[in-house]
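Each in structure tokens, the structures are laid out below.
Here, each number is a calculation from the coordinates, and none is a lab measurement. Here the structure is a predicted model, which means the values were calculated and not measured. Cβ atoms are built from the backbone, for glycine too; each structure is taken alone.
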Structure P
Amino acid sequence: MDLYFLRHGEAEPAFSDDSVLTSTGIESVKKIAFAIKALEIRFDQILCSNLPRARETATIIQEVLHTTIEIGSCSPLTPPGNCDDLIQLLKDTHKSSVLLVGHEPLISRTISRLISGDEQSFITIKKGSLAKVFIAEYTRHIRGSLEWILPPIVLAKIIGSLKQ
């Protein structure tokens, strides 16, 4: 299974459950979506946190990719989030490519748990970053390998290189 982790775009006011994307956040997420399209990444499932900024981020991705895949609300992605519940949900899913739209520190903790078995990591996912983890093993514990993390500036350069 290919798991893609996307941290929501810039939002205001900070640290509010009701915060929505700023205009800068919206534009940044659109660029991310076009980069995903350029990289020919496809998803079988899109799951997002229940907070508005994550839902908006997922909706922009859905619209730019012109996909009919419904966006599923995912309580384990909603702050404070729960790594164990999220991993169990992923173990029960039978999809080959899943996009998870959420928040820090849960995204970094989950990636760390998947690749090392421990939630303590030095991984930090900036707003608007996209990471890919490949899950090859479904045993008692789900295990994967980090394939890449693309910060927003790299995603923007992918789009910029297409325009040249």
Structure Q
Amino acid sequence: MPAAEKLILTLPSDREIKIVRMLDAPRQLVFDAWSRPDFLRRWLLGPPGWTMTVCEVDLRVGGTYRYAWRHDDGKEMGMGGVYRDVVVPERILATEKFDESWYPGEALIDTVLTEAGGKTTCTMTLLYESKEARDIASGSGMAEGMEAGFGRLDAMLATLV
């Protein structure tokens, strides 16, 4: 993958993490990959060894989502949230709360998709309840895990374009 397509993570404020990643696919297809369970199950897996066991999406303002994963060693992880805003195919704003949260509180994730020349830039702004929560999340290896997911998303999108 060209260097221009690597994930960029910044900390724009004491409570925010901003992630920007270019995808070589049209915006509508990227939006579908982000919102359809049949696509999410193919790429939103985390590090190797994890499989998605639950993927429920009610994509509407006030609707909820629920994801759960199981590792080859039997460990399980789950999370979910509520959609606060949905603008097809450009924005998904939703809360995020892990079942066994590793950071305090919940996060608000604003995912914005912009297209230029058939490529889509995904900009995610994660707003945490505190600086402490943001620092725990940013220090967790999330960039590496998210880049692995984006790599799987790249591969899936390449089969659909």
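Observations, loosely collected:
- Here helix-only ellipticity at 222 nm (-39500 (n - 2.57) for each DSSP H run of 4 or more, over all residues; to 500) was derived from just one of the structures P, Q, and that gives -8000; the source is Q.
- Ranking P, Q by relative contact order in percent (Cα under 8 Å, 6 or more apart), the structure that comes out highest: P
- For mean count of other Cβ atoms within 10 Å over residues 5-12, the highest value in the series P, Q is held by structure P.
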